[in-house]
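S.K.: Following are the structures in question.
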Structure I
Amino acid sequence: MQAGSDVPEQVTAVALDLGTGAIRDIEPIKHGLTNRSWLVTTAGDRFVVRISDASTADLQIDRSSEAAVLQLVARAGIGPEILRCEPERGILVTRYLGATWTARDAHSNENIERLGALLSRLHALDVPRGVRTVDLAATVHGYLRTLDERGIQSGLTLPALRDCADETATQLSKGSTACLCHNDVHHLNVVGGENLRLIDWEYAGVGEPLFDLASACVYHRYGRSQRERLLSTYGAPSHTISWQRLELACWLFDYIRDLWMAVR
């Protein structure tokens, strides 16, 4: 078993408690600002153990909301199966789905179409109680407030950009129907196979559907033809999901992502 000082006793204890046999390997797979995750292989299973930092307010993460979303998307076959979820203790255990996409995978025409269809399915789900609302203007204000409180000044905090973000969020909200969104769609959060699934739902919530399409476009630097292919496969009414509205959403996603990086 690969363990060592990098594997907390908590991870080993959680893995043993699942009762799937002797632990054969524990491999770190993600160490971020708020999470550390390990792929655990036992005699009878493979699963991911995530240990979260309790302090997530600055990055606007709601663990209780995430738990409600995870249960929903697992039942819908869009997210991973949940083996254990204890938000108050920062513990999440999910079934290992397999390898995530590569950046190259995200650029094939077939996969762009599959991703559009997956997001359409996600946005059609009925939202359970306890799922937070993600207001894009409020998200911007929250990150800017954190930067202001820390005394961080940069081009991102200029009044003109703040005003533009407010105006863009307002434009996107007109005529849009809020739905459950992942809000962080990129290849490292997409697991391939016969049916696509998304992982890492900590920024999910009820919000602007275009934001999911925009995240895929911005992260993967989709050109016009790729964005149009994604839109076409997504198949929403043209008055709510159009090329012009997607461009607005892409600009806002890019700005919010830069703010998030600054807060990190």
Structure II
Amino acid sequence: MINLFLTTIEDALHQSRATIKRYYRQRIIVESKADASPVTEADRTVESQIRQIISQRHPEHGIIGEEHGSNQSLADYKWVIDPIDGTKSFISGMPTFGTLIALTYHERPKLGVIDMPILDERWIGTIGEKTTLNGETCSVSTVTQLAQATLYCTEPDMFNAAQLDKFENLSRLVYLRRFGGDCYCYGLLASGQIDLVVEGSLHYYDIMALIPVVEGAGGIITDWEGKELADGWGGLVVAAATPELHQAALDLLNSY
């Protein structure tokens, strides 16, 4: 069954990559959504293409997308789509944006893909299986200490004032802090290139695909209280390479 779903994803991403590359670094109209986040014709077109393929192959499944909402909300299987995760990077000509597709069963993610169309990198995570990068298995680092950890966050604007203070306190104790990356950070974590990702203001469609990728590589991903990420959670995320590093980050984020 998983192979059938993976074929659907691969076919959808083959089409979406071609569409994204047509729009990339072209002069396109950028609009602002109600939350002031940017959206383009590329976002909407890519999601429509992915939804069409899924609907044709799996008409009984539900679909949740960032740009076109949800349908069949009572279905056991639901696909969760973020057509361009990192639209700010996309419209700036930065290649570190990706397409996220997850498949959930009874609201829990079972399959997740991070596809980087410009970088030609694709992480596939399946619950109970090892995460792969371009077909080769990958795993998180063995870092357990904050002082040895490389920490990434997409941007400090993700946090409110109180959250930013906590993030800054954590940042002072790590080996290296960097900003940028969007979903790419979680792929790098799964491959052992970085050790810790701490973010806020994320949505359901931002995170569902990342969970199987991180967990399948041996990592841990929760909210700032150590609770699992599910629809309606507060948008805060801690992803870490090891249980020790994860707990150290949680302790810092909850000690002020």
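S.K.: Could you figure out which one of I, II the value -10000 for helix-only ellipticity at 222 nm (-39500 (n - 2.57) for each DSSP H run of 4 or more, over all residues; to 500) was computed from?
M.R.: Matching structure: II.
S.K.: To continue, here is another question. Can you spot which of I, II the value 16 was calculated from, given it is relative contact order in percent (Cα under 8 Å, 6 or more apart)? Provide the component values of the computation, followed by the final result.
M.R.: Details: I: 19; II: 16.
Working through the options, I get structure II.
S.K.: Looking at structures I, II, which one was Rg and Dmax of the Cα atoms in Å, for residues 40-183 alone calculated from, given that it came out as 17.5, 50? Spell out each step's value before the answer.
M.R.: On the way: I: 18.4, 57; II: 17.5, 50.
Considering all the candidates, the number was obtained from II.
S.K.: If log10 I(q)/I(0) by the Debye sum over Cα atoms at q = 0.11, 0.12, 0.13, 0.17 Å⁻¹ is computed to be -0.64, -0.76, -0.88, -1.39, which of I, II is the source? Please report the intermediate quantities before stating the final value.
M.R.: Details: I: -0.64, -0.76, -0.88, -1.39; II: -0.55, -0.66, -0.78, -1.32.
Clearly, the read-out refers to I.
S.K.: As an exercise: Cα Rg over 2.2 N^0.38 Å, for residues 112-151 alone, calculated from one structure in I, II, equals 1.79. Which structure is it?
M.R.: Details: I: 1.79; II: 1.43.
Value 1.79 for Cα Rg over 2.2 N^0.38 Å, for residues 112-151 alone corresponds to I out of I, II.
No value in this document is a laboratory result; all are computed from the given coordinates. Since we're looking at a predicted model, the values are computed, not measured.
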